[in-house]
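Pasting the structures in now, so scroll down.
A short reminder: the numbers here are calculations on the coordinates, not readings from a lab. Computed from a prediction, not measured in an experiment: that's the story for all the values here. Cβ atoms are built from the backbone, for glycine too; each structure is taken alone.
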Structure P
Amino acid sequence: MTCALLASAAGSAHALESVWSRLPGGLAADSLRPALQRIEASGPRATAAAAAYALGQFHLARGEYHPAALAFGRAAARLPGADRADARYRQGLALLGERQPDRARAAFEEVISLSPPHRPLAELGLAQAFGLAGETDQELNVLRRLLDGPAGEAEPAALERYAALCEREHRAGEAHAARERLRKRWPRSFEAARLAAPAAEAVPAAQP
């Protein structure tokens with residue numbers, strides 16, 4: 001699974017409006033980082049938090065996981081409630097990219113305790129952290145817990161991963177059930193498309 005998981009960031013998006021309005025028009029991408037750093041260093045707390053969050057987004061999109069994790073951490077330290085949970089969630093994603101499963105796990109566990117709306121995606125991230133650490137049993141346990149409740153947009157990726165782990169553990173029945181659930185509930189998802197691809201490749205071409 002990729003670390004670029006989706007998360008709802010409606011609360012933080014409102015805070016970011018003041019940051020983008022402070023940037024000059026036509027700013028080159030390479031100039032964005034120092035401009036945001038200046039805003040973070042000189043702005044009031046809310047603006048500095050939004051600038052740090054935007055820096056995290058900038059670095060995460062470029063695959064620069066270490067500075068992304070630092071920036072989201074600074075944002076989280078300045079934000080309350082759901083906005084803090086969102087920043088910590090994204091910090092967890094960056095830490096997965098950095099291959100730091102213990103720190104990623106701590107971030108996702110905090111999000112789970114802070115914000116029910118973020119919980120499904122945070123539990124998926126927590127499962128990834130266990131997987132990255134080689135703790136397959138714990139990964140399976142978290143995925144089961146997630147899939148036993150409303151998993152929301154985390155469900156397709158969770159089902160795909162759960163099926164793969166069950167297959168590896170020789171639990172063919174559970175793997176089949178998870179894949180069928182994925183096909184029926186999320187037929188247009190990328191995960192369902194990946195299920196269909198091997199089957200399509202296995203069909204021999206028609207002979208003239």
Structure Q
Amino acid sequence: MNYTDIDKVGKRYRFKTRLPIIGDEEGLLLTSYQSASEHTAERILRKLGKVPVLEICCGVGGTTIFLAQYLPHTYAVDINPERIKAAKINARTFGVENRISFIESDALNERMLAEAKKNGVRAVISDVEWRDDLNLPLSETTPDIAKTIPSTPILFEKLSKLVTKNIIMHMAANTNREQLKKLGRCEIEEMFYLGNVKFINVYFGKLTKKTGTSSYVMK
């Protein structure tokens with residue numbers, strides 16, 4: 001696969017760093033904001049301390065590289081081998097490759113999840129595909145959490161049972177919040193950029209500060 005970079009897809013504004021970040025075009029368009037990734041890592045540090053984490057659907061590693069700067073070890077999972085390759089390159093660029101174990105796997109693979117538990121993982125960050133059809137434009141996200149890829153309720157159940165109840169889910173802004181609340185006690189954090197909610201973080205287990213809705217302004 002021919003990789004491009006974050007500047008060429010017009011998403012450099014999401015990052016404070018000037019270091020190169022590479023990947024396939026769609027993978028780069030799906031990257032989160034650096035300040036959001038750091039905010040996630042800081043929440044884990046405050047609530048749980050310096051613990052190993054599991055990242056589900058890591059993509060090209062746009063979040064992984066910042067988790068690894070804050071936390072002792074990140075187990076980063078993605079089903080796409082080309083995105084795993086790009087993520088490894090990005091990890092080397094940022095000098096954090098020794099703090100990340102990249103795993104090519106289906107997010108619902110129970111053997112992989114059980115292994116994460118054995119490795120001492122205390123928190124999980126997930127960023128499922130927000131569309132219900134990969135042929136749709138990236139902007140056409142589904143509000144139904146059962147139709148994300150993989151299905152959010154199924155993933156949540158497996159993570160809670162096999163790994164930990166300390167989960168952070170990165171979800172589309174239009175996600176049905178009543179469905180999220182049915183998964184369990186949670187905090188829904190609206191992530192703002194330039195006055196608009198870009199997405200939400202949903203916290204479960206010991207990672208919640210309160211139930212209900214909170215907000216964070218990304219820079």
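One table, with the values for the structure above:
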| read-out | value |
| --- | --- |
| Read-out helix-only ellipticity at 222 nm (-39500 (n - 2.57) for each DSSP H run of 4 or more, over all residues; to 500), computed value -9000, structure in P, Q | Q |
| For distance in nm of label points 7 Å out along Cα→Cβ at positions 77 and 109 computed as 0.9, the structure of P, Q it came from | Q |
| When Cα Rg over 2.2 N^0.38 Å is computed for each of P, Q, the largest belongs to | P |
| Of the structures P, Q, the one that 2.0 was derived from, the read-out being distance in nm of label points 7 Å out along Cα→Cβ at positions 37 and 69 | P |
